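In the part that follows, the structures are each spelled out as structure tokens.
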Structure P
Amino acid sequence: MDISTKSDTAPPPPPTVVPLEPGSRRPSVRLGDRIFLGLSRGSGILLLLIMAAIACFLAYRAALVLAKNDGNFLTTFEWEANGDPPVFGIAVLAFGTVVSSVIAMVIAVPVAVGIALFLTHYAPRKLSGPIGYAIDLLAAVPSIVYGLWGVLVLVPHLNGLYGWLDTYFGWTGILDWQGGAPRSLFTVGILLAIMILPIVTNVSREVFRQVPLAHQEAALALGATRWEVIRMSVLPFGRSGIISASMLGLGRALGETMAVATVLSPEFVIRTSLLDPGGGTFAQNIASKFSEATVQGQDALIASGLVLFVITLLVNGAARAIIARRKEYSGANA
């Protein structure tokens, strides 16, 4: 008796691809799909054109005044843009903008992620709902209201914190306090942290809600605790979302104007201590000086706005690069 090594059931033949004959028409695309494709493509192109127009306008106005500047635009610690010749630089503004934004991020991001985890994995539904609504309301508060609250409530109550920081960390020089009203970059950073907290919290919360339930149940079935489930399943899945939320908050902190202008005591000097009054930011300087600036002074302010524009683009580009490299950890392909 012969024993055949082949299977009794042969595999199905591969599908036959019939090439289109010359002159034949391809399947027509629906009119609605073509309209939607055109609108989507046009919207993307329009956005790029708007961004390019803004960049060209800022670059053109900045070039007019930079040719007359009697100082180094990047290192001058002075702002006399209305003079003849004008002398101005962005060293103090860049330092104040970056430092206050970093302080805000250091304070806000861990707190926001903790709140988002509490609302999605610990708090009962009866409690998470009202807390979520309260956080949404914080995002709707105008910046000038935050500024007034910062001047009338936050600044008078920071003397104790400043004294404690000076007592235990004043030896570092960074947190040395010489007295006076606490209207410094550190206060601005605290206020900005409160302002960006709702943005980072809401985005992180929505990302954590998208974590596949199967991942969490599998970790629990293996004997993981609730914290281990969060550490091994939730945080890796939401890492790219947390980065995106942080970049949104950073963009808000970099460009905040009225709240910073209300709280900060501006001075064109870079101090070693974050608790001493002084410093400034790009947005605050533009808001405070634009009304009294001449055409030449306005061009100088526009030049500083161009630097802020470039910094924002670099930050968002870096965030996109980080997210692209971390896609394998996001859990989106699971």
Structure Q
Amino acid sequence: MTKVLLLGATGYLGNNLANILVRNGQYTVYGVARTPTKAKQLAAQEIIPVLCPDPINEPSAYLSIIRSVHIDVVVDVAGANDGTYQILKDVKSIGQERLDNYAKAGIKGPKLGFIYCSGTWVHGSTEARVNDLDSVGPDAIAPPAPLVAWRVALENSILNSSDVLDVMILRPALLYGREHTIWTPFLAPLYDVTQNQTQNSKTIKIPLDPGSKPALVHVDDAAAAFQCAIEKLTVISGTGVYPVFDLMTSQESMRDIFDAMAKSWGFEGEVELVGHGGNLFNEAMSTTFRGSAARAKQILGWGPKRGGFLGDVDVYAAAFAASR
């Protein structure tokens, strides 16, 4: 069985991925948890918890697991910002140790795998068609969203580690579905006012750009893509295939999404998208992206199941409401 260690196993995407791997039955899944409560939750899901309160500055707990049980693939979906540089450094060190031990034994053993979750925001906001083979950075078709501009250098560092690690980078578009975690700051004020009949006709101002048309991917589909990546990592490594894949299934109007959610919740007032106002997170959420997931489908064998947000908006509205 393939042994996988997940950084971010208790998060929105990471926990979904962990459960997909467990249900598959072909993986032994270890998940990093920062608190005993989170560790207990992972154990209840048949995920082997690795208690590590500070994976960036005190990584010994999870690094020990990589060594002791001979983890095959480390998947980082933790969203640790530039702290991922330290994670990469630590994992690469163990990868080099492993190769050195193989060399001492006179054999050519497999590399340790490392899969990183980036995102399509590195492409910036543009109506131009782009894909995962297009360059990213300040000189690309559009500069990265400022919130994630640091990821460009990190992606390059990961790719340059392929002499020691089998590496892959997946870039999910804006995730949606289930509890809609990343959408909460924007959906919660709208939903909450619908529960107050005395305010249900007021105007709600949402700090997103009204003309935004983000690329989207359901969290289940994104998790399934990471499973495909784990399965194909050693097959692709060393073949010359560029190991970076954008993940998206639709491009939809932010204006239409909020209008549809308001209607589903019976909101009688007006929803006004007023612009990001200089807030970096709101600006990133407002990213317009016309991308393609063709390479992920062709090379990874990824088969997303969800067609888009608006097609089943009542289901997604009910899911968010139930999570409140």
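Coordinate-derived values only; no laboratory data. None of these values were measured; they are calculated from a predicted model. Cβ atoms are built from the backbone, for glycine too; each structure is taken alone.
For which of P, Q does distance in nm of label points 7 Å out along Cα→Cβ at positions 85 and 181, calculated from the coordinates, equal 2.5?
Of the options listed, only Q reproduces it.
If distance in nm of label points 7 Å out along Cα→Cβ at positions 69 and 309 is computed to be 3.6, which of P, Q is the source?
Only one of P, Q returns 3.6 for distance in nm of label points 7 Å out along Cα→Cβ at positions 69 and 309, namely Q.
When FRET efficiency 1/(1 + (r/R0)^6) of positions 37 and 189 (r between Cβ atoms, R0 = 35 Å, to 0.05) is calculated for each of the structures P, Q, which structure yields the highest value?
Top value of FRET efficiency 1/(1 + (r/R0)^6) of positions 37 and 189 (r between Cβ atoms, R0 = 35 Å, to 0.05) goes to structure Q.
One of P, Q was used to compute Rg and Dmax of the Cα atoms in Å, and the result was 20.5, 76. Which label is that?
Q
Using helix-only ellipticity at 222 nm (-39500 (n - 2.57) for each DSSP H run of 4 or more, over all residues; to 500) as the calculated read-out, with -11500 as its value, let me know the right label among P, Q.
Q
For the read-out Cα extents along the principal axes in Å, for residues 45-124 alone, a value of 46, 31, 26 was computed from one structure; give its label from P, Q.
That value comes from structure Q.
Starting from the value 18: which structure in P, Q was relative contact order in percent (Cα under 8 Å, 6 or more apart) calculated from?
Label of the source structure: Q.
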